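Scrolling down, you'll hit the structures one after another.
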Structure 1
């Protein structure tokens, strides 16, 4: 399977794992040798606000106009670690560029920059990430667990997290009722 880096994974309706049911995952990396790493972009962490996170980290609160609003559940791996998925207009040491539109930064520098109004134009703050061992994601896709679709900033950074899953499916021209849990065979 070719690399899906920079694509969105869309959970199939029959996804049994509650952490990924109706999830949309932005894939930051995907390779045959290293596996895959992504950030869930449509689930938030209940009871945690950006202001509480900034206070916990002893960082000046972010200016309102340019900050991510909710803190997202990025995935079940390393849930104490923060990830900022953002527009490619911001770059610092340690920033991973993912295509022309997106980048990801994991250092506290980006939170300080956002706090000062000097961060990226658009961003999504997440705790944790979704990770797959080499071949694992490919097997899950072949078993009909995920669909992939091109990512776009309007969908990824849209504050309507509840609508992202349906919008991602609509990009493929399908509705949940059209999808079957049975994998097809030629």
Structure 2
């Protein structure tokens, strides 16, 4: 077996699980789900049909990832965060044909108990604070908090807050990498 699954995990036929991935207690991976290599799926996680996770995605305990969600490589999903996939759910109305998609960009982090309302993408290396309720698309490197989530700054790829000078330049205090803020967007200088 190329991956590890705890004996209490339920792995349905028809899903793909990458080499070195670990799936822990009481988690359920449904048909059509695709998990990349070296992912870590915590306890009591549900990964619904057709969800796609990149490589090295860390999913903490009690996370629900519903159909329509995809995550790039190196995404962190904090404990008990939730993704929705229908904007106006009703028990008596079947809206499976109305699922909206959400993509979480490479290296993004979503904090504990955050809720991501469907149809809104999370940019690469964005940082969603604990308990935030995301109701709009979040740009790359953005730091957002609150309900509804509002942007309060920018983050480096190492998860450090960036402070831009008058020329729109910032340096990550941990990595020393440089970033440029221009026309409302942040890019890392190579």
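Read-outs throughout are calculated quantities, based only on the coordinates presented, and are distinct from any laboratory measurement. Everything quoted here is computed from the prediction, not taken from an experiment. Cβ atoms are built from the backbone, for glycine too; each structure is taken alone.
Thinking of 1, 2, which structure, once helix-only ellipticity at 222 nm (-39500 (n - 2.57) for each DSSP H run of 4 or more, over all residues; to 500) is computed, gives back 0? Matching structure: 2.
If Cα extents along the principal axes in Å, for residues 51-98 alone computes to 37, 19, 11, which of 1, 2 did it come from? Derived from 2, not from the others. Given a value of 1.00 for FRET efficiency 1/(1 + (r/R0)^6) of positions 3 and 43 (r between Cβ atoms, R0 = 30 Å, to 0.05), calculated from one of 1, 2, which structure does it belong to? Label of the originating structure: 2. Taking mean projected area of the Cα convex hull in nm² as the criterion, the highest value among 1, 2 goes to 2.
Sorting 1, 2 by mean count of other Cβ atoms within 10 Å over residues 27-34 from high to low puts 2 first, with the largest value.
Taking FRET efficiency 1/(1 + (r/R0)^6) of positions 11 and 123 (r between Cβ atoms, R0 = 25 Å, to 0.05) from the coordinates of each of 1, 2, which one would give 0.60? Of the options listed, only 1 reproduces it. Computing relative contact order in percent (Cα under 8 Å, 6 or more apart) across structures 1, 2 gives 28 for structure 1.
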